[in-house]
Structure P
Amino acid sequence: MRRYSSVPFADVTITGGFWSERLDTVLRTTIPSQHAQLEKYNVLESLKLPQPVPPLTFKPHANGFSTQIFWDSDVGKWIEAASYALSHRRDPVIEAQIEAITDDLEKAQEPDGYVNCWYLEREPQNRWTNLRDNHELYNLGHLLEGAVAYMRATGRDRLMKVMERAFDHVATVFGTRPGQKRGYCGHPEVELALIKAWHATGQRKYLDLASYFVDERGRQPHYFDIERDARGEPAGKYGQGTYEYSQSHLPVREQTKVVGHAVRAFYLYTAMADLAAEHDDAALRRTCETLWQDVTSTRMYVTGGFGPSERNEGFTEDYDLPNDTAYAETCASVAMVFWAARMLNLDLDGQYADLLELALYNNALAGLSREGDTYFYDNKLESDGSHRRWDWHPCPCCTMNVARLVASIGGYVFGLAKDEVAIHLYGGAKADLPVAGGTVRIAETSNYPWEGTIRVAVDPDAARRFTLSLRIPSWCAGARARVNGADVPVTPERGYLRLTRDWMPGDVVELDLPMPPQRLWAHPEVKADVGRVALRRGPLVFCFEGQDQDAPLHRLRLPRDAALHAEFRGDMLGGISVIRAEGSAVTEPSPALYRTAPPAEAHSPLLAVPYYIWCNRGPNPMQVWMRE
């Protein structure tokens, strides 16, 4: 069923200014600073299984649960992000740090292959007794992703061998054979990691284990009930109340609503889309399509954020999308990028690339500061000025997640089939790709996302016939294209302009994607946004920061007939596009709390900046949705 594959990040060179700047920040600042934080908070020390056991770095929650139980996963994500960085630029310091972590994991690993530093250090007698809450398989999944990335970047497989022993052990514990546990992780992630290992090694055992974990999920009798009873816990103790939280309330093929914890959901759906491709599983694909339609039509923020509720870090009900209390976890948008990329490989449908781009450029990218060393965990769409970036977090999952996304950005640019190259994202990238029995160099040049003028140089090693598919974003009207200077009609097929011809060395395609500022209105059932408007230009959603306005945000409005003007400000935040408009502000000076006369208004210029860049000049009031 798989029609396309993503071109590996290591085979793509980023050349454009926007992503080069972000990538360089992650390489030079984010990854080293994260390693320093892992040291500061004793995460790396925990790999050494210190004795006597030290006190917890972070105090447990009221329910007795400590986020330290996730620490192995933070190490795995850091290794993955650092390995992506090594593919761009080898660094002996980073490589030595990863080798030191490998030393510690080798020493910690039990003879049977088990490795989990929390359990080995603090409660070895309880391993594999609480998959619902305690993330043992999730932790191994992130370590496996890190091992795969490091092996691909450097050719070193020592860490991969540690993980192979670990998963050989897992395969003896879990499964359908007599004496095995019929379990799976409460936090999906290991499934997609195992599929990565299958692609990297060609060893079928990884694919089989991933398939088991997905197929077993939600079956009756429910495994989380079985292990709960074995622990002697009462049924009413479970704080989340329902297994919707972990998407285990039903077998996966019976699920039709996106529910529960947002990150868990999208990690699971990523693996489901992968397995639909690997096994030609039409039922699994239909489930993915049903869930996609549900979340994008009723449960998605305009910024590509997901999950309004802090309580479950996830979903509540249709159209519940508050702005000032929005959770919209950075990790959830990163996970959406993963899922969208897999759906795009199942079928070259522009809706998947559109959402990949939306989540990437807006909610996900907002999670990392311009300096590269402070973060957002949750991403509000409205703030009174109290929301601020933090330099670390008791649960620092989003820090490494956004770093590994940016460091691997090249892996989302191109799609590849036997006789086709697709370009999903613009912004400056090049790669030598195997197409139509030969090699074709594709070099895309642009100043995207600030401008929509795209140039694609096509250089096959010899004349070759294949299809070049160029994405025409759904936000774009009036796209124009030329091949070697001659106009070609732009008639997109599900979001892509497909150009099939005999390509010659030196051919050039020019694509113009007009990107005037646009207004967006929400569905009327989104109560928080009735009577309000948001702004978009190209792939970027914009917001209003208080420091750029002449009046407090709550006094401002943007009339529907006000013209919108875009301009590039090279002197602002390293160079960004802004949107200007003539709005109005309530100016009534009367001290009366209530009155019979309407308040006076005066003209007030409005300035909007890209949402991803907000709070990079210090905390200040912000809102995405402006009163009309």
Structure Q
Amino acid sequence: MAGRINDEDVKAVRDAVPIDAVVSEYLQLRNAGGGNLKGLCPFHDEKSPSFQVSPSKGLFHCFGCQEGGDTITFVMKVDHLTFSEAVERLAAQAGITLRYEEGGYNPAHQRGERIRLVEAHRVAAQFYAEQLDTGAEAEAGRVFLAERGFDQAAAVHFGVGYSPAGWDHLTRYLRGKGFSDKELLLSGLSQEGRRGPIDRFRGRLMWPIRDIAGDVVGFGARRLRDDDTGPKYLNTPDTAIYRKSQVLYGIDLAKKEIAKSSRAVVVEGYTDVMACHLAGVTTAIATCGTAFGGDHIKILRRLLMDNGSARVIFTFDGDAAGQKAALRAFEDDQKFAAETYIAIAPDGMDPCELRIAKGEDAVRDLVEPRTPLFEFALRQIVARYDLETPAGRAAALDEAGPVVARIKNSASQHEVAVQLAGMLGILDTQFVVRRVAQLARWARDRGGRGPAPAGPPRAPHGAPAPGPARPARHAGPALNLRSPAHRTERELLKLALQYPELVSPAFDAYGADEFTAPPYAAVRVAIEEAGGAELGAKDGPDYLARVREAAPDDTVRAMVTELAVETILRRTVDDIYAATQLVQVRLRAVDRRVQEIQGTLTRLSTGGDPAHLAAVQNELWVLQQYGRSLRERGADAL
């Protein structure tokens, strides 16, 4: 295995790749003030952004789940990589050649598993694209694309390729590039044959599937030949780098425009994505052989930032399967803050067919929001019942009522309930409105899970009986941030980490015992072991890295990251503000010591040693004078 990556190279990678550039590949970032950026955390579900990035310090921290660290840590956590794999990935982006302490430069066979699998897919994508461009056998693929309005430039833009029909063309090619049989099987590019690995994809048109960072992680393969007995579309199996429920085709091309416009268009297939993008709808994406689900929503939410004005438009085929897909999408509708719509062409054509038949203007017109997804769902439900009978109307209300109750906006909910009464032919409109309101209350009481089941255990006054205790996530001793002392200590540590030049050299004379909260005292010690704030004022970015490395454990390290990223409470951070925090922390420490000494004097006055008593009285007098000086002269007395 590879040796330890040279420390200088790790530092070069950390400095070369801005953390905001890396993070923005995965989520939308907005200004958070104080030079920081904020977005929806990729590590836990949240409705308001508590994830902050400090570009100047190269750190991130989530104030919701407490995850934090530097650029390398972020890549490790978000893509589930080892430290070496994360450094290698970032080094490749920055064009940095890594050195290893044991074994010299990085041989290809020594690189991390994920990096190797991604590299295999990158080489495979190039191989397939070359086959489509020049291979005589690929003529069927070129005809397929041309019949759907895609020229060679479109194929190049989307990286479309062709897999030769032989048993092991790609397998032999990748072996020649240094990939082992084990890597080929793990990647899903090859599969076991009777005499060893053979190509998984043969004689098919190939679409590379990229993750949100732009790495090829899988392929979608379309059948072309009549003698191919496999499925119409064959996708990469789940691997260490590919989970079909966690990728969206086209997200690498669409992510910036989705974030910019607060709008996403979800289509059904690869050619639909191509048609939309070529028609100017550059927010189009598609799932990869699976229904649109919760993991896909998480990807979009991070890009849309849960903006209430954001829109997600689903364009499903007009057939029964497309309508079923739309209803499945509606089941997860409440997970979006965005408004959701459905767009179905009147003649049931998909975007690719529409572009061929009616042109690109028709595609752009199709995806303009027309029908709210909930309205489409209601019409599909109501159509299944016989509304000529009281029993049919009642049954339709029982199924459609919870759909209306899930509408987020209460005013819209009331209006749609009135519309539902009309659709059902129920003359007592208020009865339907009251029924929907009741269902909505039940859903809110149960956290959005719908009506409560009969007979749950209840505590006094109607409160739910307590469930089993959930293990708490510990992040160090609790801090009482309402305490003025703790707030001031926190501000001073933030200044020492973010603006060391404003508090040094005075800060370095402060002892850990001047910080009353144990986590803050531990951070103070870490700063001291990293060389102090005075050295930090000279070294810049390296200073924070040293402080984090000096932390004794992950809890203190997380606190360092949190304090380094958290915004200072004052808009203008200057010498005066820093001096105020320095004086307040020192003054409170002096006052605490004065109280301790006064207690000691009380005990000694009842018969203690006279010499000891005199020494304590002298210390008290000195501290009282120092305290008075701090109050009168401020930072000049430090």
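The table that follows gives values for the structure above.
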{"item": "Which of P, Q yields 30.1 [mean projected area of the Cα convex hull in nm², calculated]", "result": "P"}
{"item": "Structure with the greatest value (metric relative contact order in percent (Cα under 8 Å, 6 or more apart), set P, Q)", "result": "P"}
{"item": "Structure responsible for 15.8, with mean count of other Cβ atoms within 10 Å over residues 149-156 calculated and labels P, Q on offer", "result": "Q"}
{"item": "Per distance in nm of label points 7 Å out along Cα→Cβ at positions 5 and 549, the highest-valued of structures P, Q", "result": "P"}
{"item": "Test item: helix-only ellipticity at 222 nm (-39500 (n - 2.57) for each DSSP H run of 4 or more, over all residues; to 500) calculated as -10500, pick one of P, Q", "result": "P"}
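Every read-out reported here was derived from the displayed coordinates using simple, explicitly stated rules and does not represent laboratory data. Just so we're clear, the structure is a prediction, and the values are computed from it rather than from any experiment. Cβ atoms are built from the backbone, for glycine too; each structure is taken alone.
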